[in-house]
Structure I
Amino acid sequence: MLRQAGECWVITDHAAGNQRQALALAERLGLPVRHLVLEPRAPWSWLAPRLVVGGRLALPPAQRELFASPWPHVAIGCGRAAALFTRMLRPLAAGTCHTVQILDPRLDPAHWDTVIAPRHDRLHGPNVLTPLGSLNPVDDTWLSDARGAFHELGELPQPRVGVLLGGPRRGIALDGEYAAALAQRLLADHCRDGGSVLVVASRRTPPALYATVRNALQTVPGLHWGGPEDGANPYPGVLAWADRLVVTPDSVNMLSEAGAVGCPVATLVLAPLPAKIARFHRNLHDAGLLAPIGDELGRTHPPLRETAALAQVIRERMAQSGRIDGH
């Protein structure tokens with residue numbers, strides 16, 4: 001396999017959220033990026049990243065040639081499975097690779113050079129960086145490109161309300177009651193303010209949740225995207241053209257990306273949230289980045305953009321260790 005000198009490896013599973021965070025950070029480092037989607041076999045998959053005995057036998061034969069020397073200058077992993085491989089790289093590369101793990105690996109952070117875990121995880125250590133939200137690519141250039149790619153959304157009447165639908169997770173039931181309440185609030189806000197509503201589902205969105213919102217807003221100008229059958233995913237364009245955003249409370253990634261836009265962001269919460277996600281919501285609220293639906297009007301805040309600063313810290317650490325030139 002042809003490899004470039006001074007590469008940055010991005011190691012993830014197939015989870016879109018993990019890939020998005022790791023790739024966003026890698027792109028900010030300015031190094032050639034190689035994305036490895038690695039799936040450990042049992043028993044390593046059960047115990048990752050704790051079980052390292054047997055090392056590369058954790059990978060099926062077809063993937064072992066991907067995880068081989070020459071080793072990269074830096075490796076960025078996101079998710080528990082990736083943490084196994086970023087942990088293994090430290091001894092394999094004999095200290096020549098700076099290992100970065102995104103999200104709490106549920107193991108002593110000292111096994112990595114840098115661990116990036118959101119503040120609400122409450123992970124601490126001398127090598128731990130604690131952003132408020134998740135890493136993402138949203139900045140002025142990204143938004144400008146998205147406006148160009150989805151220029152037709154700019155013709156919709158204002159205010160344009162982007163609605164980002166996630167899905168249920170442990171302790172958060174986005175059920176029929178929730179769908180009806182959200183649809184009612186969106187319709188009431190439109191009756192008050194006019195404009196348009198742009199609804200985008202995610203891979204985790206239950207069809208019933210999407211259908212309830214879509215059916216309630218049939219007569220409202222805007223768009224509805226429930227999946228590939230509706231064409232290209234307009235998610236970037238919705239972020240770029242929205243005058244305000246409404247996000248279901250379950251997704252740290254979507255709430256973080258909404259906060260990076262700079263427009264008012266709201267959510268609808270009908271029941272107490274699990275402790276960790278509740279801490280995240282409080283942190284966003286305290287920073288002026290999130291409000292209950294209906295209370296976000298008129299709020300302005302500096303956009304939540306942490307990825308570039310985190311990348312700079314990693315570059316400085318790599319330069320201090322001699323892994324890259326600091327200039």
Structure II
Amino acid sequence: MQNNPEIRHWYGFFLALTTAVMWGVLPVFLKLSLQKMDPVTITWYRFAVAALFVLLVLWRKRALAGVFRLGKKNNLLLAVASIGLIINYVFYLQGLDYLNPETAQVLIQLAPFLVMIGGIYLYKEKFSRLEWVGAVLLFAGMLLFFNNRLDELLSSLNQYSLGVIMILLAAITWAVYGLLQKRLLRVTGAKQITLVMYLAGVLALLPFSSLGTVMELSRLQLWSLAFCCANTIVGYGAFTEAMSVWHASKVSAVIALAPIVTILSMALAVRIWPEYFAVSDINWLAYVGAGLVVCGSIMASMGKSRPGVKG
């Protein structure tokens with residue numbers, strides 16, 4: 001595979017598409033879990049399962065030593081990145097608790113854009129013309145998507161506007177995590193970094209988690225939680241592998257399709273589980289806006305002439 005560009009291309013595309021599908025359907029299953037569990041507890045289970053998996057992988061490869069060779073300065077960066085990732089997970093879920101999955105997924109598309117902005121200031125990167133066009137489309141799409149809720153967003157602080165704020169904070173903290181991880185990847189591997197972050201999340205969230213609520217889940221909700229935990233491993237694993245074998249811009253462009261996957265999976269969920277899901281109050285103009293957000297994300301990604309940030 002290393003010497004066959006065509007195989008690498010299709011392998012990279014398959015991995016990126018897997019990531020887009022996994023991240024696209026994730027909000028639907030998180031929404032199911034949120035009906036009985038709080039955001040912090042769900043995040044604790046996701047971190048715990050992922051940490052155990054990565055720990056076993058590194059132990060089998062005898063690669064655990066890399067975790068302890070970062071140095072004082074990099075350890076500080078790792079601590080800040082870990083805090084960013086933990087807040088991202090919790091705030092995204094808190095926002096999702098107030099919003100429908102489609103809205104949360106469209107809003108979180110700001111995260112990779114914020115990484116690009118951060119790259120300008122931290123790493124002296126430059127925006128290409130295509131990236132600027134993509135940014136304009138992305139923000140125009142956001143305005144269209146919220147066309148029937150702008151008054152509600154700007155006039156008062158309610159559950160909807162609070163949910164939007166939470167997702168925006170999740171996007172900002174993901175950007176902090178992504179930018180710092182980019183620097184940390186110069187001194188150690190992605191698995192070593194994620195192991196520390198997941199373990200930090202397990203320890204930090206344990207005092208605030210209600211682990212016993214897992215016993216109150218229905219069978220569907222239990223399977224939903226299990227899928228969310230597996231999604232953390234498979235989604236980020238496929239993303240990291242795709243970034244290592246394929247062009248970062250192409251990976252990011254394919255992953256930008258995640259909101260479309262969310263919209264389609266929500267339509268399917270309403271049909272399959274009407275007792276758990278209701279039709280979202282999204283008009284046709286909002287769907288056009290979602291399409292523009294996806295197009296803007298793809299254009300911004302394809303405008304990159306530099307390596308992307310691994311997540």
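No value in this document is a laboratory result; all are computed from the given coordinates. Source: prediction; values computed, not measured. Cβ atoms are built from the backbone, for glycine too; each structure is taken alone.
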| task | Match the computed value -25500 of helix-only ellipticity at 222 nm (-39500 (n - 2.57) for each DSSP H run of 4 or more, over all residues; to 500) to one of the structures I, II, and report its label. | result | II
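Could you figure out which one of I, II the value 16 for relative contact order in percent (Cα under 8 Å, 6 or more apart) was computed from?
Numbers: I: 16; II: 41.
Answer by label: I.
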| said: With percent of Cα pairs over 18 Å apart, for residues 179-266 alone coming out at 42, pick the structure among I, II it was computed from. | reply: I
| task | For distance in nm of label points 7 Å out along Cα→Cβ at positions 51 and 283, the calculated result is 4.7, so let me know which of I, II that is. | result | II
| message | Can you rank I, II by Rg/Rh (Cα atoms, Kirkwood Rh) and just name the one with the largest value? | response | I
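Given a value of 16.0 for mean count of other Cβ atoms within 10 Å over residues 171-178, calculated from one of I, II, which structure does it belong to? Can you show the working numbers first?
Numbers: I: 16.0; II: 22.5.
Source structure for this number: I.
Assuming 47, 22, 10 is Cα extents along the principal axes in Å, for residues 155-202 alone as calculated from a single structure, say which of I, II it is.
Checking each candidate, the match is II.
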| query | Of structures I, II, which gives 2.5 when distance in nm of label points 7 Å out along Cα→Cβ at positions 227 and 251 is computed from the coordinates? | reply | II
